[in-house]
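So, here come the structures, one by one.
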Structure I
Amino acid sequence: MFEFLHQKVNETIKITNEEFEYAKTLFVPKKLRKKRFLLQDGDICLYTTFVERGLLRSFTIDDKGNEHILQFGLQGWWVGDLYSFLTEEPSEYNIEALEDSELLLITRSSWDLLLDEVPAFERYFRTLIQNNLIATQRRLMGTMSTTAEERYHKLLKDFPDISQRVPQHMIASYIGVTRETLSRLRSQMVSGN
């Protein structure tokens with residue numbers, strides 16, 4: 001465990017082996033079985049989490065019981081509720097494993113210590129947060145200005161194996177359509193219309 005985190009960190013910043021060995025001491029490895037929750041609505045997000053292996057989803061449930069998927073957390077991604085993590089306010093999100101997953105968790109106090117002791121990690125996390133903000137803005141604009149078909153095509157282009165790993169009703173939730181609409185889109189793609 002930690003190999004993939006080391007690889008992903010080195011793609012963004014350069015750190016020494018000693019710095020990474022120190023960083024490893026601040027993380028808590030966790031295995032999370034499929035259908036288990038890392039975070040539930042109303043709880044405080046105590047960790048920000050790196051996905052070494054597996055797949056998670058971050059979602060909310062509205063007053064009518066409808067799920068709204070904010071993010072899929074794939075291998076090499078970070079998941080959590082940054083607002084709750086930083087403010088210690090209760091989260092509005094649920095984070096659930098869609099596959100058996102291997103995770104690396106870091107608490108707020110360990111995260112702060114890491115940023116103090118290995119300044120390169122501050123640049124690493126700043127870059128991640130900037131990239132997340134850009135991706136969130138693009139997703140929001142895409143939701144407002146593209147068709148459901150365009151959003152579905154983009155999802156399949158960005159994550160080619162997602163339809164084999166995630167149930168169709170979750171894909172529908174992620175792109176903001178009903179299951180029936182997604183089924184119609186998929187039928188049209190197969191027939192070439």
Structure II
Amino acid sequence: MTDETIRVYDQKAAEYAAMTDDYNAEDPHLSDFIAAVPKGGHVLDLGCGPGMSAALMAQNGLSVDAVDGSAEMVELADQRLGVTARRASFDDISGEALYDGVWANFSLLHAPRADFPRHLSALHRALKPGGAFFLGMKLGKGEGPDQLGRFYTYYSEDELTELLAAAGFTVTGRRHGNAPGLDGTPSDWVALAAHA
């Protein structure tokens with residue numbers, strides 16, 4: 001994540017939390033992800049933001065490693081019951097067979113295109129065999145800043161499916177939608193469920 005992207009999230013952490021908390025509390029993707037992880041399983045919330053998803057995972061008996069690049073987001077996440085968050089970048093994810101699931105909900109879209117395959121491979125290694133993976137991404141072409149200055153990389157659904165397969169993932173489900181983001185601009189998105 002670029003320094004400017006982190007700066008925007010630091011400045012707008014409370015606004016982002018207010019915008020996303022209600023949606024995350026009723027997110028069908030999150031419910032499906034929790035159901036796909038063994039009871040009491042260990043999961044990574046990659047780009048946890050203000051921590052609502054991590055809190056819901058914890059409430060459902062999962063052990064959550066919540067990480068985010070924004071110090072302000074980590075501070076908000078740390079205030080959630082059952083959540084201990086830490087500041088980390090995508091490059092800080094390492095280790096083998098650590099997690100029963102990885103939740104990457106609209107976080108990896110901030111990674112440069114050149115780095116994305118490396119991050120997917122690291123996440124695949126960090127998952128236990130058969131572990132659940134969730135990836136939410138905006139659809140489109142190119143990469144660059146949005147109206148707030150956050151860096152985004154856009155993909156087609158076919159590109160994402162191919163990249164996941166190349167990293168060793170098997171896609172098991174997908175959903176599509178369109179919603180406005182923090183900058184108010186509506187975007188098409190895809191949510192991909194997969195396993196290692």
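Here are a few things to note about the model shown:
- Computing volume of the Cα convex hull per residue in Å³ across structures I, II gives 124 for structure I.
- Structure with the greatest value (metric relative contact order in percent (Cα under 8 Å, 6 or more apart), set I, II): I
- Value -10000, calculated as helix-only ellipticity at 222 nm (-39500 (n - 2.57) for each DSSP H run of 4 or more, over all residues; to 500), assigned to which of I, II: II
- Distance in nm of label points 7 Å out along Cα→Cβ at positions 20 and 60 - structure with the largest value, from I, II: I
- Among candidates I, II, the computation of FRET efficiency 1/(1 + (r/R0)^6) of positions 76 and 92 (r between Cβ atoms, R0 = 30 Å, to 0.05) that gave 0.95 used structure II.
Here, each number is a calculation from the coordinates, and none is a lab measurement. Since the model is a prediction, treat every value here as computed from it, not as a measurement. Cβ atoms are built from the backbone, for glycine too; each structure is taken alone.
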